[in-house]
Structure 1
Amino acid sequence: MGQKCSMIRRPYPSGTKKKRRKSQVSEYGKQLQEKQRVKFSYGIREKQFKKYVKDSLKKISKEGKGFVDFLIEKLESRLDSVVFRAGLVNSRSKARFLVSHGHFLVNKKRVNFPSFQLKTGDVVSISEKSKNKTPFKDLSTILKKYQPSPWLELDPKNFEVKIIGTPSKEEVSLPGDLQKVGEFYSR
């Protein structure tokens, strides 16, 4: 009666021991994974991302470019993406945060929504009040070494970025297979 029963912990659940099969991912599952990967890397919600994809799919029939080219233009021409690609911040989420808090100007006008679509010729700069703030203190030394994307022209002295072209799939490191994203939404 005075004996204690000790419990043994095993690295597997109780019950009969069966080998678990690794399930094969279906084509739909692969497409879904790629969509999620791209969507999360750009920090975009489903509704907005779906709109970008649908717009890109519509443009295929009107112009000679492919779906992937249009989608890259949409995603990379966002203000938060341009701020990130120009090297003004070190992550997309930080770019999104700083844009939302009004630290950036587009053509000398304050813009505080990250999804703002930029066009060729637009100039993005840091507002004068924000240049002395913590996120931008060491920026001048970082920008001297930084090489922005070829479709952006960086002025490291004035912390300005000018859009001189459109992004292409060769210039952008893609987070996933955008063709599978198009197939996902084409269902």
Structure 2
Amino acid sequence: MIVTQTPLKDCFVIDPPVFSDDRGYFSIVHDKHAFAKAFPQQTPFILQNESFSTYGVLRGLHLQKGDAAQAKLVRCVQGRILDVAVDYRPDSPTYLKHFTIELSGDNHKQLLVPRGFLHGFSVLSKTAIVNYQVDNTYQPENEFGIRHDDPTLNIDWQIPHLDIQLSEKDEQLGFIKF
């Protein structure tokens, strides 16, 4: 596993080992021992979630507050997504900075999104399957989000505005307040 620091504090890109030949490939998606050695402070993942989406779907930007905070290990199993992490920790030197990366079934890359970060993604391909592990249970009363088009963040989701498909809940999210 190759670990690369992003410009955001505590946020990493992970390239898992992939072994390819003329039959296809084999990948070690998650090795808990290698992961624990690379990230000794990381709480072990306890849930694995998966979503299926079509082109233009934008999910985010979300986080869980307080004791419900979640770190996520995100990968795209099929298709292509633009994955977005926003440091929302007020005491961090990279507060309100964001990082984007294309995750795909072809590049096998993963993004480790730490606790205290907003997270979201947009679907760039016809369809996409996104799999993510989390280190804490989902607690709806502690859910928080910011609009995908917040001018403070100025995120380029790499899809035309008219093609963006949001959930009703994401349409109701607010902007960053100072």
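Before moving on, here are some points about what is shown:
- For FRET efficiency 1/(1 + (r/R0)^6) of positions 15 and 31 (r between Cβ atoms, R0 = 41 Å, to 0.05), the highest value in the series 1, 2 is held by structure 2.
- For helix-only ellipticity at 222 nm (-39500 (n - 2.57) for each DSSP H run of 4 or more, over all residues; to 500) computed as -12000, the structure of 1, 2 it came from: 1
- Which of 1, 2 yields 25 [relative contact order in percent (Cα under 8 Å, 6 or more apart), calculated]: 1
- Across the set 1, 2, distance in nm of label points 7 Å out along Cα→Cβ at positions 7 and 79 reaches its highest value in structure 1.
- Identity of the structure behind 3.5 (criterion: distance in nm of label points 7 Å out along Cα→Cβ at positions 39 and 151, calculated), options 1, 2: 2
- Looking across 1, 2, the calculation of distance in nm of label points 7 Å out along Cα→Cβ at positions 71 and 87 that yields 3.0 traces back to 1.
- Structure (1, 2) behind the derived value 3.5 of distance in nm of label points 7 Å out along Cα→Cβ at positions 47 and 143: 1
- Among 1, 2, which structure scores highest (criterion: Kirkwood radius over Cα pairs in Å): 1
- Computed 3.8 for distance in nm of label points 7 Å out along Cα→Cβ at positions 55 and 135 - originating structure among 1, 2: 2
No lab work stands behind these numbers, since they all come straight from the coordinates. Since the structure is predicted, the reported quantities are computational estimates derived from the model, not experimental observations. Cβ atoms are built from the backbone, for glycine too; each structure is taken alone.
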